[in-house]
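Following this line, the structures themselves.
Values in this text are rule-based calculations from the coordinates and carry no lab data. Because the structure is predicted, anything quoted here is derived from the model rather than measured. Cβ atoms are built from the backbone, for glycine too; each structure is taken alone.
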Structure I
């Protein structure tokens with residue numbers, strides 16, 4: 001009997017050791033992912049891909065909290081300490097804000113990628129969205145001529161008093177006067193771009209920057225193949241599809257590293273000035289792109305948003321890659337992803353920003 005108890009005790013200690021090792025390994029990988037956001041993908045593009053797995057390891061670590069709560073309470077501090085070390089990054093990915101504010105002096109800013117707008121009904125839905133939200137600043141990416149040349153679109157934007165700033169597949173609408181020429185930001189790219197302009201907003205000059213950073217270049221067939229890999233996982237298909245997907249993501253990340261550095265240099269040159277930077281950055285909150293920009297500007301969704309706020313949900317791909325950033329002289333009162341409009345393969349991000357008193 002004593003030998004049986006001893007064997008049972010040894011087996012239990014072995015199980016606890018295995019689960020503890022798995023928990024520690026999970027935490028180390030979670031920390032490695034966070035550390036990878038400090039490394040430019042231009043230097044190590046493959047390393048940037050592990051940021052996509054951050055929510056998985058966070059969920060596993062949270063599961064360990066409940067596991068130790070039930071089976072070995074004295075070890076509950078392990079997953080809690082592991083999660084506490086990356087709590088700020090977890091809040092970047094899935095902020096939990098409870099309060100929203102309202103103010104008549106706030107301006108409404110929208111960023112919206114219209115790459116998926118193809119049918120006339122989709123274009124009319126975009127027009128209805130503009131009429132309903134009546135934003136003060138709109139940054140469109142991947143906009144097509146069949147929308148901006150529609151009589152209804154032109155009539156609406158004229159009636160709402162918008163000034164237009166046009167760049168390569170970029171279209172800015174602002175109720176505030178534009179000061180000077182459009183600034184085309186020069187960085188290495190295959191076919192993407194960023195533009196900027198100075199506007200006079202509430203008595204102060206404001207640098208408005210609209211971005212569409214390097215696309216992952218996933219075709220419709222790539223996305224269909226990815227969805228098939230998830231729904232019908234076959235070894236050969238998964239191996240081939242994973243290699244293709246990883247290569248495309250790695251190649252795009254390589255460009256975004258330099259593009260991000262260029263945007264950061266622009267912000268640094270205009271330090272102390274009012275800046276709003278938004279667009280489709282093609283990177284999640286756990287990425288070099290987002291984290292470098294968030295160290296200089298404030299993310300509107302991080303300040304007042306709730307939940308993961310996916311801005312792209314197609315073919316089994318769920319990510320938040322569209323963001324609105326603002327300098328310290330702006331306070332975000334409210335920010336959300338409007339997933340009620342389905343005209344494009346992206347959802348618009350809507351933010352209400354109020355100028356702080358100096």
Structure II
């Protein structure tokens with residue numbers, strides 16, 4: 001099968017959409033010997049070149065797009081990339097599209113013009129042979145029913161490497177440091193926990209968004225002695241940090257369509273505390289507790305429950321391995337390949 005994947009973002013860009021495109025393309029080639037081409041708007045960056053077992057076409061010209069669509073047996077939009085769509089009008093191919101972000105963001109207010117543009121975009125998208133969402137939360141923003149195929153996590157990387165007893169008071173946050181990701185809410189919760197007499201140690205893995213100053217916020221709240229900023233880390237270095245800690249916090253204010261970071265933390269043996277928003281509860285499942293988004297007191301209360309109720313912590317820890325097995329890369333690749341294969345029947 002000749003599979004053409006349209007991906008707005010791809011390596012060396014970093015993010016969930018970029019990762020899923022690479023995982024699927026690699027899996028289709030290695031597991032099924034499919035021929036795969038990835039077409040993306042992401043340019044190559046000198047010094048960050050990487051070889052793949054498939055061809056990558058970057059910043060395609062109209063001629064490039066025509067050639068690749070004509071070549072393909074099936075076309076897969078890894079999130080809608082409608083600026084690449086037009087050759088599909090000329091060369092009719094079965095195609096699938098997965099929504100990995102909200103089409104109509106439930107947190108946004110749209111103008112009449114914006115709504116008209118989105119409706120026009122969706123009119124094209126809904127001509128797809130198959131539409132998929134990466135969570136029930138994402139599906140709820142799509143006017144028509146879609147199939148659900150959950151994201152996977154990188155189970156070849158994120159795993160338990162430390163089976164020793166971990167300090168119960170060791171917390172970790174992995175991600176961008178920004179208001180919408182909830183970093184300030186997390187810091188306020190740490191302050192509350194300290195005021196309640198808990199000796200908390202928080203590891204923060206990630207870099208500030210432009211305009212943010214997390215170290216200043218930690219100092220302002222008087223929690224600098226409880227927070228270790230590692231800066232941005234990658235791959236096995238993140239795995240090593242997760243394996244040092246007991247509780248992982250995912251405090252997003254805005255709804256996440258899924259929340260793979262919760263799975264990665266659980267796979268490394270961390271009980272989770274996540275905001276009850278968007279697709280995060282679906283990703284986190286029973287690996288920990290949920291709190292009201294933006295509510296630092298509720299976050300502090302949930303962490304305190306895990307600190308003071310060993311049986312509650314042990315209950316959720318005992319469910320980690322079973323939960324993350326449902327989101328393996330193997331199942332993820334199989335589900336998508338079977339879906340694309342079905343388009344040719």
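Ranked on distance in nm of label points 7 Å out along Cα→Cβ at positions 119 and 191, which label among I, II comes first with the largest value?
Details: I: 2.4; II: 4.6.
Across I, II, distance in nm of label points 7 Å out along Cα→Cβ at positions 119 and 191 peaks for II.
Which structure, out of I, II, was mean count of other Cβ atoms within 10 Å over residues 15-22 calculated from, if the result is 12.6?
On the way: I: 12.6; II: 19.6.
Working through the options, I get structure I.
Looking at mean count of other Cβ atoms within 10 Å over residues 159-166 over structures I, II, structure I comes out largest. Kindly point out which one of I, II the value 16.4 was derived from, the read-out being mean count of other Cβ atoms within 10 Å over residues 103-110. The value was obtained from structure I.
Identify which of structures I, II gives the largest calculated value of distance in nm of label points 7 Å out along Cα→Cβ at positions 79 and 271.
I
Structures I, II were compared on relative contact order in percent (Cα under 8 Å, 6 or more apart), and the highest value belongs to I. helix-only ellipticity at 222 nm (-39500 (n - 2.57) for each DSSP H run of 4 or more, over all residues; to 500) was computed and gave -10500; which structure, I, II, did it come from? Corresponding structure: II.
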